[in-house]
Structures are given as structure tokens and as C-alpha cells.
Structure 1
Amino acid sequence: MKKYILISAKLTLVFIILCCVIYPLILSGVGKLTPGKGKGETLVVDGKVVGYANVGQKFDKDIYFWGRPSAVNYNAAGSGGSNKGPSNPDYLKDVQTKIDTFLTHHPGVKKEDIPAELVTCSGSGLDPDLSPAAVKIQIRRVAAARRMSEVVLTELIEKQTERPFLGLFGPSKVNVLKLNIALDKLNKS
């Protein structure tokens, strides 16, 4: 029995060193090679940090494309979902309120055409990306509010759409903060 305790203690020590020292150091080193040096990609406009590319932001004015709703009010310090299931009456009421708000700002859009991601929160509450369809359904509202051509906005969305990695892995997506920054730059010129 003493033999097994000694082997278990050695294995525990090896895995503590491997999992608690070596692995975190490797991840930290890889993170230093990324654009944000492991601290996230900050987005800067006119020398001022306006947000992080990997954290959702709140946009509720008609002149901007809206992002995905957040259960944590876009607080990156405390990410999380609402933990309410689809049979929860409070959850259903909350989703219906978001649908009603969306339809008020988007006359002509039918309830069944609204992408679910525009009226439901993500698991983290901080999702910065939308599908191209969820962005394109907002074009008419943004074009009217900014007095811009819908064609110009469609082209901007195409430029801002990130395609699947190697054309295979993951969906096409649009980072809403980057899109709205590009929209402001386009509007200035």
C-alpha cells in the first residue's frame, strides 16, 4: 500500500507542475503572439479606446446596427446568461418585449423574419458578433436614420463580414462594434 501512495503522490506532483505551471505558461506565451498581446483586441478611434473586439457593446440608437442583447448588461466583469429556459414565463415575456421593440423600429419586418439572435441573449451575455442576416435585416432602419443608401450599407456589411476559417470552420459573422466604427468613418467621408 505504501508503494501505491508514493506513486500517487509522484503523479499528483507531476500533474500539478504540468497543469498549473507549464500549461499556463504555454498559453500565456501563445497569447503574447496575438494582436492584443493576450489582453484582447482594443479598438481605437481618434486615439481613444472605444471598446474591445471580443466583447459585445450596447447600441440602441437607430443610427447604429444593434448587437445581440445581453443578460448582464454588457458587463465583461461578470459574464453569464439569464439561466431561464424557453418554458419560463419571465423569459418568454422578455423575448416578446424585445420582439415588440424590434418591430417598432423596423416597420415592414415580420415577426417570423427576425433572427433569434436579435431577441435572445447569448450564454455569456457578451457576444460581439451577429450573422450577416441579423445585420442585413437592420439596413433599412440605419439607412433611413443616416439618410444613406441601402446599397452602400450592404457593401459595407459585405466588407465587414468575416468568412469561415479556411472556408470550412465556423459561420460567417459580423463584429457589430467594428461595423459601427466603419459606419461612422464612412458617414464622415
Structure 2
Amino acid sequence: MNRNQLEHLIRAAAGNADVREIVVIGSQSILGAFPNAPEDLLVSMEADVFPKDRPELSIVIEGSIGERSMFHETFGYYAHGVDETTAILPIGWQERLVRVENENTRGNIGWCLEPHDLAISKLVAGREKDLSFIASLIRHGMVSEAILRERLSTIDFTAKDGKARSLSRLDQIARSVLGNESGT
């Protein structure tokens, strides 16, 4: 997905849910802060979104412009209607959202995760594709390991070893990308 396609999804999601503001929390939210993000970060053809003030309307978005919809078949990309509990995010993420609003969004606003908050959500999820995504963010200089560590410390993990697992994942990524032996 590219920035133009994300803007189109913001416009379509807002129109279908009859709202003005859409939050983008998946990997393609990187396009908020980095409209020309490197290709290796843009492989997904879906954006995880929800209406900012009416997250319950995500089901409308999913049904109208979701996977296998006419929208998806027509354009080759789609929105996945989610809610703010879909991703585990650090304290204060709402205040750091990156605004996307222009002619292509037709006055609607897309609120994309700030890149460090996006990386934290992927670090906690811990899937292989998420860890590769974080490694690319670090490799391209789009996030700072120190800020990731700081934000990770703000999460209240429900799993007893959640913080330790997430820190271990970050250590592994730092070693592989930065050659950082201490992981700090």
C-alpha cells in the first residue's frame, strides 16, 4: 500500500461509517509519519482502522471496504475494521497520533500511530512478520531503540512474562540490525 491508497482508504472508511475521523493502527500507519516509506514496509494491502469516536462502527467499514469486498476487488487493497483494543500500545499513544488530512481525504482525518508506538504494538505481538517490520524501521533510522525501550516500560502487561519477552525480542532485533551486543 502507498500513501495515496491509504488516503483513499481513510476517505472511504469515513464515508462508509459516516464519521470524519479514522484511526489507523496497523503497519500501514507508518505512512502517516513517512509518506514515502521504504518499499519493505509497504507490503501489506490492508490497513487496520476504526472510527475515532465511534469504534463500534468498525463493522460497517469491514463490511463495506473489507477483505473480499467489491472495494477490495476493484482497488486491490482494503480496510480491516478493528478497535483500539486490537493492539497493545504504550501510555500516551493517543496524544502522539500523526494527522493525515488533505485533498485526497476530502476533509476527513486519518490519525496514524506514531512510528515508535507502532513498533511497540508489533514488538508485543511478536509475530515473525512484526519483528521483521521493526528491524526494518530500525535499519532505516525511523525509530530509536532507546525510545522503544522507554515506551515499552509504560505498558502494563497482563502476561507475567510479557515485558521480559518483549525486551528479549528487542534485544535480538538490536543485535541483528545494529550489532549491539548488550541489547541496550
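Figure out for me which of the structures 1, 2 the number 16.6 belongs to, where Kirkwood radius over Cα pairs in Å was derived from the coordinates.
2
Upon calculation of distance in nm of label points 7 Å out along Cα→Cβ at positions 138 and 162 from the atomic coordinates, which of the structures 1, 2 produces 2.2?
Derived from 2, not from the others.
With mean count of other Cβ atoms within 10 Å over residues 2-9 coming out at 8.8, pick the structure among 1, 2 it was computed from.
It must be structure 1, since only it matches.
Match the computed value 2.1 of distance in nm of label points 7 Å out along Cα→Cβ at positions 90 and 114 to one of the structures 1, 2, and report its label.
Answer for the origin of the read-out: 1.
Mean count of other Cβ atoms within 10 Å over residues 74-81 computed as 19.2: which structure among 1, 2?
2
Any read-out appearing in this document is the output of simple, stated calculations on the displayed coordinates, not a laboratory observation. Since the structure is predicted, the reported quantities are computational estimates derived from the model, not experimental observations. Cβ atoms are built from the backbone, for glycine too; each structure is taken alone.
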